[in-house]
1. Given a computed value of 15.2 for mean projected area of the Cα convex hull in nm², which structure among 1, 2 does it belong to?
2. Match the computed value 41 of relative contact order in percent (Cα under 8 Å, 6 or more apart) to one of the structures 1, 2, and report its label.
3. Of structures 1, 2, which gives -19000 when helix-only ellipticity at 222 nm (-39500 (n - 2.57) for each DSSP H run of 4 or more, over all residues; to 500) is computed from the coordinates?
Structure 1
């Protein structure tokens, strides 16, 4: 019933050393995954900032056009003001839409490292099952 040490291909110290090496490889892999995922999230933040800046600039242009329309109302009292206000309103709407898109890209849910967290949970479960 008792097995000889010679029947076992690996000693206990070899198994522990192999486990230690496997855990180190696992941790290195998780760190690499986290770096890659955070790099992708940083790119999303930069894109979101670009959209926010674009939204602000378009909104400013819309405000200028709307103010020109108001000035047209006050100075001339002719129908050109109506066209200026319509154009200004459309430009402001576009600016608000761009800004909202940029803000959505900056939400905590969009920036969280979902894949890394899922992989860490899976690895922790695997380690629990084998210990």
Structure 2
């Protein structure tokens, strides 16, 4: 006989709950990450102030930059690390079970990745130094 003060506790997950939606396969997640980062890198490369774009390079070198602007060599060392972080993060997000939280996180990852390539379009190609 049950004690009068005993109340059954509801389980947080019903025994007959449907399984969570599946995550993307390893191959699909990797292909998406490579595609997204490839497009972002191509846009960035198209606008880079490097020797293959002499006009952009001259323009950038002539800018009055603050004293804390890192030297060019730092960019070459840092970008691969940042891109690797974006790739690993995107892959891990895409491998999570589908759902609203993953959708939001992937949306933010896509926005961040678009901004990485997009800012080079705005800054170097359009030479838009002000937002207004």
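Computed from the coordinates by the stated procedures, all read-outs in this text should not be read as laboratory data. Here the structure is a predicted model, which means the values were calculated and not measured.
1. Working: 1: 11.1; 2: 15.2.
Traced to structure 2.
2. Working: 1: 29; 2: 41.
It was calculated from structure 2.
3. Numbers: 1: -30000; 2: -19000.
Computing helix-only ellipticity at 222 nm (-39500 (n - 2.57) for each DSSP H run of 4 or more, over all residues; to 500) on every structure in 1, 2 gives -19000 only for 2.
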